[in-house]
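Please go over the structures that come below.
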Structure 1
Amino acid sequence: MKVMPTPALLVMHPGLEDQLLDPVVRRRLGCVVDLVSDTAVGDLAGLVELDRLEGVEVLVTGWGCPPLDAEVLDRLPSVRFMAHAAGTVRGIVTDVLWERGITVTSAAAANAVPVAEFTFAAIVMLGKDVFGIRDRHRQARGTAVVVDHASVGNRGLRIGIIGASTIGRLVIERLRTLDVEVLVSDPYLDDAEATDLGAARVELDDLLATSDVVSVHAPVMPSTHHLLDAAALARMRDGAWLLNTAR
């Protein structure tokens, strides 16, 4: 007996689906679901205009998806799975999904890789004083620029990682390829886990006071709100860099 593909709906900024789903991905997606609309829906208030909504079982969401509250899900009574084609589902997922037993997954792990790569590249460029050299060359306007090469490079730098999150751990993993010292501050990480990652666990104040580069990877939580306030920034070394690729 032929198994019919599961009805699915794209919920994201209209037009974004063409960036996320190239022809190859669309063909693969078409093997497991049947999209009730080839184009994404961003304004769920207009869902009544689409046919077959009551049979939709899968939501493929992305940036621009509104909160999936009771009012929205009442129009989609058969939904049992949500696949978010982006990172955090904060602001989209509500308690209603858990109450109705809807399974939620996201591309957070995949999204973490390019963020970690960018962070690693930024740390390397900071250690090589890329931006300072650029500015000095601009000021010199083509004349000879004297660069203190002894102070340019990453060897021996101390890198402080705030938050052993998925991205934070990927950054630490990449930093192990350099001759640098890595510190990490995370209240949920113990010394043994930090050592396994290739870092030394320290308190936040010590990390701020001793690091050449501080990279933030803490999640948005009440406990991290204003984590780096004026007092925290004042504890950083003169000339240190603060890199924030978190929220």
Structure 2
Amino acid sequence: MIKTIFFDVDGTLVSHKTDSVPASTKRALELLRENGVKLVLATGRDMSQLNKLPVRDIKFDGYVTMNGQLCLDENGKELFGNPIDEVDTEKMIELIKEKRVPITTIGKEGPYINFVTDQVVAAQKAVSSKVAPIGKYHGEEVYQFIAYGDRNELKTLVDELPNCKLSWWNEYAVDIISKNGGKLAGIKKYLELQNQTLDDAMAFGDGENDLEMLKAVKVGVAMGNGEEHVKQIADYVTTDINKDGIYNASMHYKLI
């Protein structure tokens, strides 16, 4: 029996063709909640970004944010935090100061960036988001970095960060998180706190950073608009986000 469903945001709940949550998706979420299923976001975004998206008007039972780095309850209270290792943070701050690579730094207070390029603008536009404001590091805990640029060049960053890994979400952008992090790590922690297991969970996603969670939960659903390698590992491929994907999969599994 599915007790909790985890939802990616971009391309899964929010359509960037319409910059909205489809009406059928909203209806599916309402029916799932009425049937006692917990609804949790599992996203690479932080709360300051989520509060600017259409999902802000929907009630969720929890938030696995920044690719599992910071998990919150329905009221925004911290359940679990996994900041990036201090040594790796210091190395990234040096890169930021050198301005070799555009890098967004994200802590609990939200994101800021060191400088902006056309690739930064293009990547953020693809997910209907504004570029973070220019800012400086002041010693706060960092939960996620976002680096922008050529993919082959960015891949070398991980060689300098032994305690981190990369999570791609755009051809020009990659999230940098703790090596023991990721959406799946955050999901496991959330479920543990709910006295549930992965066998109680279902997940919806469309991109590379959804692969781990889709493979691990009881039922992993890929959106019809998702990347091909995501569809290949999913238990079920539903229709496009703009063609009632969430609603149709919920009906298929008799959850609504």
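Structure values in brief
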item: For relative contact order in percent (Cα under 8 Å, 6 or more apart) computed as 13, the structure of 1, 2 it came from; result: 1
item: Structure from which 3.0 was derived, distance in nm of label points 7 Å out along Cα→Cβ at positions 78 and 102, options 1, 2; result: 2
item: Mean projected area of the Cα convex hull in nm², for residues 62-173 alone from the coordinates reads 10.7; which among 1, 2; result: 1
item: Read-out Cα extents along the principal axes in Å, computed value 54, 37, 32, structure in 1, 2; result: 2
item: Label whose coordinates, when FRET efficiency 1/(1 + (r/R0)^6) of positions 86 and 214 (r between Cβ atoms, R0 = 30 Å, to 0.05) is calculated, return 0.40 (choices 1, 2); result: 2
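Bear in mind that the values in this text are calculations on the coordinates, not laboratory data. Treat the numbers as computed from the prediction; the structure is a model and nothing was measured. Cβ atoms are built from the backbone, for glycine too; each structure is taken alone.
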